Structure I
Amino acid sequence: MTKSANQQRIAILGGGPSGLFMYKRLVESEIKHLVIDIFERKNSLGSGMPYSEEGANKEHITNVSDNEIPVIFNSIEDWVKIAPKSILTKFDINVDTFNEYKVLPRLFFGEYLSAQFDLLKKAADDKGIVTNIHLNTQVTNIIDDAKKEEVSVELNGKEVILFNRVIVCVGHNWPKKYEGKIKNYFDSPYPPQKLAKKFNHPIALMGSSLTAIDAIRTLARNNGVFQEEEGGKYKFTPDDQSDKFKIVMHSRNGLLPAIRFHLEDSHLGKDATLSKAQIQKNIEDNDGFISLDYVFEKNFKDQFKKKDPAFYKKIKDMDLERFVDAMMSYRENVPAFDLFKKEYEEAEKSIDREESIYWKEALAVLSFAMNYPAKYLCAEDMQRLQKVLMPLISIVIAFVPQSSCRDLMALHDAGVLEIVSVGEDSSVDPEEKGGVKYTYTDADGKEISIVYKTFVNCIGQPHLSYEDFPFKGLVEGGTISPATLKFTSEAEGKKEANKENKLVEKNKLGEYILRVPGIKINDSFQVVDESGKANDRISMMAVPYIGGYNPDYSGIDFSEMASLEILKCLQHKKNPGA
């Protein structure tokens, strides 16, 4: 495929939500002579994995509402007015009663995202931007040529197309380890159709996150029925042929995720976070590292001085560890489903009164705000973030929709859903005949070992390692490098190495470093090589592969933020067609 000398040829690899936001940014930009190629493995654009049949059935819903979603081309509220009647009928959407504060079926949201691509494509056509869409196309390799300043994209193992810039937006990826080899062993609950069958025995789930709730909703609807009884009681009744059906969630802390409530700021106060100038000043004052304690104080605790003075008084003298311990201890001291029901009532009041549960909202802001400074943390602080703060964040900011809560409570009341705390030393061993043997230590210190005929891994999208990176041309060419952080204390690094921590090693300078998930990126999401040089031809929005330097990639919010940073970089670079 030939290219004109003044063309700016940009490839977007992946046509899900990340690719959609990147396309929006380019279409709205003033970059001249743009030719955009979008490559998508599936047969449609927009929905990605979570909002297509790869990640959802009709029973699955979003955990965000229209008012919390950044506008792409138009809002869902506006789009439903022009949406095909067949789609509205299929998902029982009434235009006259549509409420932007309600969560939506995930497959319906996928239809909206696909429609946004179509609307943006028309806008691109009107501006003279050329868009080439490649569906059912697998990108099999990427090779960067620094001398020629171009990037080769290999398709389906054979065809190669050259580009000025490549933006990698491939999304979720669950590597299969035992699935397909061990009967009734599932490395993830996706696509959910594989769980849509009868299981007349107890099923083990690893994890209690939103991913686990996806699995529960599918399993329950194929082994029983939910009914609203007189008086408003919501009840689950197993089918006759599923009388032994049961789901057992195994959680490291024995906790259920927190419940969706009214957000005072539907976009989670992103404007209230630390500025880049403040972060840079702290780095300069802190031997080249951002202090996690500083981020915790400024991006979390200080928010309460005006918003919730009473809560601030309770926590003002707490450091990160004491705060997390206080929050987790409270949750761990109340039986999981008792706490879940209590928080459900609290969330209902929050929504009815349109009043936020502010400490949870602020924790969501903190989680999002960790993305920018994470790459500037020292190894010691990253270990604190991973081991101390993220477990609390992962529970509190799940925002489980109310209808999912009702399902879980009805299943628990029917005696077919329970949660057990398994600790960090638990093990899951595949059984040759199918299923697994789950071994863990209970609260009394007794070792428990149970064989389950069916097992579903529900820990959510794993942070994948440098070794998992799929485009080997970038690995072999030295274009990318593993994400690492330095230890400030040689003694601490040596101590971790002596504990045989496989993630701790020495670099070429003899300094102790911590390997964190994925590859190195800079603030503009450009890939970075071993020497620390950023590559202005390749940008990385593929969230599973940047989890070390970008620990909170909460879907749509991440796509909006990252796409803007990448566009800024594209515009500041002198483009051939600018």
Structure II
Amino acid sequence: MRRDKLSAGLLLAFEDYQEEGQEGLDTHKRSLGIVSATSDFKPTRSVVFIYCDEQADLSHLSQHGIRINQNTGSVRTAFLPIESLDVLSEEPAIHRIKPSRKLHAHMDVAPNKVNLPKFKNETGLTGKGVIVGIVDTGIDPKHPCFAGRILRIWDQTLPGPGVKEGSYGAELQEKILSISRDTNGHGTHVAGTSAGADSKYGGVAPEAELVIVKTDLQDAHVADAVRYIFRVAEEMGRPAVVNLSLGGHADGHDGTDSLSKIIDAESGPGKIVCCAAGNEGNDNIHGQSIVHSEKRRTMRFNVPYKQVGIVWLNGWYDGKGKLEVSLRSPNGFVTPYQAIITDGNPSQKYLLPDGRIEMVTAGPDAANGDHNFFCQIRGLGVGKFALPVSGGIWQLRVRNTSGENVRLDVWSLDDKGGSVFFTGKSIEDSVKIGSPGASSSAITVAAYTTKTEYKDVDGNERKVGLDIDEISEFSSEGPLRNQAQKPDVAAPGAMIVSALSADAGFPRSMMVSDKFVAMAGTSMATPFVTGVVALLLQKNPKLDSQAIKELFNKYSSIPHKAPGTFDNKWGFGVIDIANLSVENPVA
């Protein structure tokens, strides 16, 4: 086993599996691409990204149950028995193996706020001839907003032979579209905002046609979905814009993660991806510290009592630095300091009286040359006897053994979806845009508030505690860890009324009718921009993401600030869409 080829998170899962068997993966499968065995005859399998020689022929690995989804490319996705990681790591053409991570799924007043009606009246653009791709929780194919305009659904959650980009799931067309359901409702709402057709709550590009991918939210499968949508659009001779209203924080927050790299590789003229900035603006998931040469620093984080089964700390710092890390429990028990390990297994386990600790401190990551360490905390006991992680204030202790000061960025992750927060001086209220919003080619969208009240289906007035015409508090802020500017632009994200899936169980307080529902988030702002991109692609199908960003930057602004000003929350500000047609810039 070449453990040096496994990224930190995947190595943690593999080590737990080797030591504890299936029970060791129970908590990992909530965040990693791990598929549990359904019988003694089917092994536990893992979804991974592999970094390899671009033209490498890896077909011979199928004899070990390893299924590679692409025949070429330097970053591919694969599905394999977890035991086969040993064989995969020994393959000379493979340089790195990273886990698929589970991402989180993050129009009446909104169009007028950005002068969309004026733009559409002056240009006559409707999105006709453009493909809008939605990678999300699915769509309600029977909703009248989408009648006759859903070309295909690749439902990755259904059994079936899959598609060219991955031999899993089922591709549906025409009369069998209704086999796929959106029981969550997020995807239907997103699709409605970008391309729904309705006289009152219609989307931005009501004549665009839709290619939908219902995903299980594994980022490797999201990458396959992006490839799929662009391939379908290319076969039809159409430009396409893909909406990704989802994201996570298990990456380096610098655009070098696997999904972002694939988005960058797939994007080009007539192939645009729009991503949500994220909804962690109010959450202290990011800690930062400057660790001076030959000094120690402590970063504190709070774990809620009796709630969390596993905690991860995802730490990144410059490849020239040398940090040693240790953990201190709320009861005062500590692990030894663990240095960078480049010879042997970089994963080390420590048993404290109040917790099980595992830390991976490997050499620099090949994708960006920086150090990435993972710390894992679990409660005592195994399997059904496992206790929650001890609640209270934990400490990440860091010691700098290099001759230079080192900036350390750490993000907290847990199996409850963001309940572990940094406290005190450890908090850094920035750098909260992770994958795939960190992609350099993606148009990354923040949310601002255009509406704070609405009337629900029962006639009750509903109000939310947000400030009108201000950036939404929940909207995640940049910049990226490498100081790249993100987000790119802000768009209406609260409270957006859009299509309601008949199969989703929304409370009546969110419904405005039996067909429409009000939601808030950067997930809602992103499809607004996706729709605008579809209009621009209708006029000029060869536009690339850089040209569109330059256009948005030129005609976007932050309230009370000079044009061209960048802000970590706003990006370059709110789009004044009417001005996009002033100079006929897309002709």
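The numbers here are math on the coordinates, done by the rules we state, and not lab data. What you are looking at is a predicted structure, and each value in this text was computed from that prediction instead of being measured. Cβ atoms are built from the backbone, for glycine too; each structure is taken alone.
Couple of notes before you dig in:
- Source structure (of I, II) for distance in nm of label points 7 Å out along Cα→Cβ at positions 23 and 55, computed value 5.1: II
- Which of I, II yields 5.2 [distance in nm of label points 7 Å out along Cα→Cβ at positions 119 and 431, calculated]: I
- Computed 25.4 for mean count of other Cβ atoms within 10 Å over residues 127-134 - originating structure among I, II: II
- semi-axes √(5λ) of the Cα gyration tensor in Å, for residues 263-390 alone from the coordinates reads 28, 18, 13; which among I, II: I
- With mean count of other Cβ atoms within 10 Å over residues 191-198 derived as 15.0, matching label from I, II: I
- In this comparison of I, II, the computed figure 2.9 for distance in nm of label points 7 Å out along Cα→Cβ at positions 335 and 455 is attributed to I.
- Origin of the value -5000, where helix-only ellipticity at 222 nm (-39500 (n - 2.57) for each DSSP H run of 4 or more, over all residues; to 500) was derived from one of I, II: II
- Calculated for structures I, II, distance in nm of label points 7 Å out along Cα→Cβ at positions 327 and 495 is largest in II.
- When mean count of other Cβ atoms within 10 Å over residues 303-310 is computed for each of I, II, the largest belongs to: II
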